[in-house]
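Please find the structures below.
Every number in this text was worked out from the coordinates using simple rules, so none of it is lab data. It should be emphasised that the depicted structure is a prediction, and the values quoted were computed from it without experimental measurement. Cβ atoms are built from the backbone, for glycine too; each structure is taken alone.
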Structure P
Amino acid sequence: MKKSTFVAMILGTIGGILFALGMCMALIPEWNAFQQGIVMGVIGALVLLVMVLVWRKMEHKNPIRLSGKTIGTVLLGIAGALFLGVGMCLTMVWSHMVVGIMIGLIGIVLLLSLIPLAKGLH
């Protein structure tokens, strides 16, 4: 395993755990830790951002250029993840099975459309 991959794996794991724990702290009312959860989630997101920057530097890759395509791809990924999550919540938490499945499928299609958008069709 390359050193850059190992560093990215460690930072990604730490950032993911901090982000997930922060979101749980913020969204589970029984924990009474909304503000602390937001802080923990932001710290996790920052660690994940640092992970991307460190990995790109270790791989000697150019910095990420912000273009319309890059911003659109990120927004499409966010929308797809939100649709999939809302569909899952509708199905499992609020017992709206049909609507939840339809919204979840829309999220899956949006996420699948990221592949040809990012990599292109050959």
Structure Q
Amino acid sequence: MSQYELNVTVRAQYLPEQSNPEQRQYAFAYTITIRNQGQGPTQLIARHWVITDSEQVVQEVKGLGVVGHQPLLAAGENFEYTSWAVIATPQGTMRGDFFCVAEDGTRFDAPVPEFILQMPRTLH
């Protein structure tokens, strides 16, 4: 186990009620679970997202904290939150990282592996 390690898992879902395909607006919710698998307390300070639609249009989002929080996670603790993104195509991807600071002042990034945003297909 690394001294500084956050494990990040993601669940994404399409939001038909918030989407407007005629206006090229496809909304997706994503739930992030962050688990501190390191050996000491770590605080999530900032986030960076790269959101790409299927036409390769890229949006970058950077900011402090997540959903208004900068959670401090003791070893073994989890933090979960849900947020959303809107893209212009029915499918896209997201990836990113969280900038973190350990209790001893060490700074590190926790990567978020790429995940898929996809509208479910329906049969008529």
Structure R
Amino acid sequence: MSALTQYAILFGLTLGGIGLALSLIGLARAIGRSRPEPGKDVPATAGQLSRDPVWVRYHARYYGFALLFLAFDMEMAFMYPWAVVYREEGIVALLDMGVFLAILFLGLLYGWSQGALKRQ
């Protein structure tokens, strides 16, 4: 199969996916009914009106949690493809993953030393 054929298949699948999504959205709008009510536009929490403003800022201490979550999320995103090619690459892949995990572990130690893991 040539590269041009592969790109044509990829383009067709992309167009098919976009077409399916748009047709489902159109079908939902055609079949579904929209009933505007005044209570639908009011910000509420657990069925009651919110006392606080809706657009509040989060405290800066939560950014540490977010960064640590992203670090470990990226770790798992890279470990799945690594596990697929590990048998083919052998010890080189193992050393590469070791360096990657060591860098993430240093980030965890830094976050721990800065108090990002303390519960407030």
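Comparing distance in nm of label points 7 Å out along Cα→Cβ at positions 27 and 91 across structures P, Q, R, the highest figure comes from R.
Comparing distance in nm of label points 7 Å out along Cα→Cβ at positions 51 and 107 across structures P, Q, R, the highest figure is found for R. A value of -27000 for helix-only ellipticity at 222 nm (-39500 (n - 2.57) for each DSSP H run of 4 or more, over all residues; to 500), calculated from one of P, Q, R, originates in structure P. Here Cα Rg over 2.2 N^0.38 Å is compared for structures P, Q, R. The highest value is that of R.
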